[in-house]
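Asker: Please go over the structures that come below.
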Structure I
Amino acid sequence: MKNIFADKATLIARKMFKYPGRRWVVRDFADVSSGLSLGMAQEVLEAMEKKGYIERIKKGPASYSILTNKDRLISDWLQEYRFDFNQIRTYYNPDKNILKKLKKHLPQGQYAFTLHTGANFITSFVRTDEIFLYLDLRQWGKELLSIRQKLDLKELVSGGNIHIIKPLYKHSIFFDTQKIKGYNIVSNLQLYLDLYHFQPRGIEHAEYLKQTLEEKGEYFDRV
């Protein structure tokens, strides 16, 4: 069975979460830029049907799939994913305005905040000086060094407050990135996934985020 929670494969679940009531056909998911082929999309949809996440209505050319069990899909995803599967590099900068400087100097469209850093833009739930952000860099060593020099990010033997993440989900982590107060934040779905097993206070913040979104009439879709 196709691994539904592998990087490219999750693009299907992510799109379904974004538009939860939509009727999908296989070609809706084929995307040359992400490397998601028609064949792969077909395999993932078949696996999702067997797991009970979706229903596939077979009417010949009018066939379609629809997401029917979001809660089970999220629950199983959380069994397969942990934030610490990512590669994380930690640095230090004592500047109280470092968040604003990060926004100014980071390449637009190539970064997104996550964990408490990102979720606090929606909830203001956990007070923290720690900053967590994903970066999408072509040449990691060279480009990261340039960013560190611009922002004076120091590498310590231990400790630090700026956590730069090379994502496990390199094809899908930036899907549905949102902009809040001028800052790039990962999707609400990714915030929930990252927070849930994170310490400290990750599960509390994840559930509070979910509650906050539901009170706005949203789930993880923002539609």
Structure II
Amino acid sequence: MEIWDWGYAFEILPILARASIITVEATILGFALAATLGLLFAILRMSRSPWISVPTAGFVEFIRSTPLLIQIFFIFFVFPEFGVNLGAMTAGVLALGLHYGTYCSECYRAGLANIPRGQWEASTALNLSGFHTFRDVIIPQAIPPVIPALGNYFVALFKETPLLSAIAVLELMQTAKILGSENFRYTEPITLVGLFFLVFSLVSAAGIRRLEYYLSLRGGNA
């Protein structure tokens, strides 16, 4: 039997392309959730109240120290025991967002820690509320320097989406395995999946570099 069948490869390409939409959706939604939760975790960890900062720090370290796959299983299979029933895609996106949100929080925290104390003092002198201080003064300065690190997590999250196949989300990897099992040909689908992820990673990296360039120009013109 020949190792590579071009006819079969072109036959399954549209099927994998449709499955790639699920992968892209899971990645974008998961990262949007991660970026939002990460900022929230970072701000809560900076709270002067130990009743807020300590539990937040403990939660972040707990999520970071446990495997993503276990978190996916827990949300999908254990949450229903407490009356929370989520679809496979929703559970997967939630797990991805929560897991990577804890990593993003460390990036945000580094950015927030680098803001000169004078910025905080000036905001206090201007009688700005804590909300307006974060929104208008601190966050616009803290986020641009951490964009490269956040971008790395975005690319990494793309490559974690095959874990969603464990709860039957028909993303790229799960679709490739189904196609392979139907014809006992795995070379073509698995290779094409690898190429899909390579393209996704390269496009994402290019987009991140473009965003960095845009922010650097904006900062230079500020």
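Asker: Out of I, II, which structure matches 8, 26, 29, 21, 11, 4, 1, 0 when P(r) over Cα pairs in 10 Å bins from 0, in percent is calculated?
Answerer: Matching structure: II.
Asker: Among the shown structures I, II, from which was the value -11500 of helix-only ellipticity at 222 nm (-39500 (n - 2.57) for each DSSP H run of 4 or more, over all residues; to 500) calculated?
Answerer: Value -11500 for helix-only ellipticity at 222 nm (-39500 (n - 2.57) for each DSSP H run of 4 or more, over all residues; to 500) corresponds to I out of I, II.
Asker: For structures I, II, calculate relative contact order in percent (Cα under 8 Å, 6 or more apart) and state which one comes out highest.
Answerer: Going through I, II one by one, relative contact order in percent (Cα under 8 Å, 6 or more apart) peaks for structure II.
Asker: Have a look at I, II and say which one yields 4.7 for distance in nm of label points 7 Å out along Cα→Cβ at positions 77 and 213, as calculated.
Answerer: II
Asker: So Rg/Rh (Cα atoms, Kirkwood Rh), for residues 21-84 alone, computed for just one structure, reads 1.05; which one of I, II is that?
Answerer: The correct label is II.
Asker: For mean count of other Cβ atoms within 10 Å over residues 109-116, find whichever of I, II sits highest and give me its label.
Answerer: By mean count of other Cβ atoms within 10 Å over residues 109-116, the leading structure of I, II is I.
Every read-out reported here was derived from the displayed coordinates using simple, explicitly stated rules and does not represent laboratory data. This structure is a prediction, so every number in the text was calculated from the model and none was measured. Cβ atoms are built from the backbone, for glycine too; each structure is taken alone.
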